[in-house]
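Heads up, there are several structures right after this.
None of the figures in this text is laboratory data; all of them are computed from the coordinates on show. Quantities reported herein were computed from a predicted structural model and do not represent experimental measurements. Cβ atoms are built from the backbone, for glycine too; each structure is taken alone.
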Structure 1
Amino acid sequence: MSVLAQLDQSVVRPALDRLAADLESGRWHERHRDLLGLEEDDAGYRLLVADL
């Protein structure tokens, strides 16, 4: 299950709306131009699986 689906949607929805607007306007690309040329990026998201 997506972590986003488990969060309070009254917080998530406005954030996703702002992201969509930034992507549509090109603002995201302007603000994060340094990320666009990277081959890879470690964003810190981890999935841990344990056999107990």
Structure 2
Amino acid sequence: MSSAREAGMLPLGLAPGSVLRKPVARGQTLTYDDVELDESLTIVHLRRLQDLETG
């Protein structure tokens, strides 16, 4: 089983403020590929820093 990071799953905290890039079925897990993140949000910036630190 792969990790959420390996699967590209979108963390719940990043969903608010994001915009869907394509239709997503109800109940389908959101991935980074499904959304456009609002890069002006602090939470998005912090997640980017976390990803750099943890690989």
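Taking 0.60 as the value of FRET efficiency 1/(1 + (r/R0)^6) of positions 14 and 38 (r between Cβ atoms, R0 = 30 Å, to 0.05) derived from one of the structures shown (1, 2), identify that structure.
Label of the source structure: 1.
One of 1, 2 was used to compute helix-only ellipticity at 222 nm (-39500 (n - 2.57) for each DSSP H run of 4 or more, over all residues; to 500), and the answer was -8500. Which one was it?
That value comes from structure 2.
Comparing structures 1, 2 by volume of the Cα convex hull per residue in Å³, which one has the largest value?
Top value of volume of the Cα convex hull per residue in Å³ goes to structure 1.
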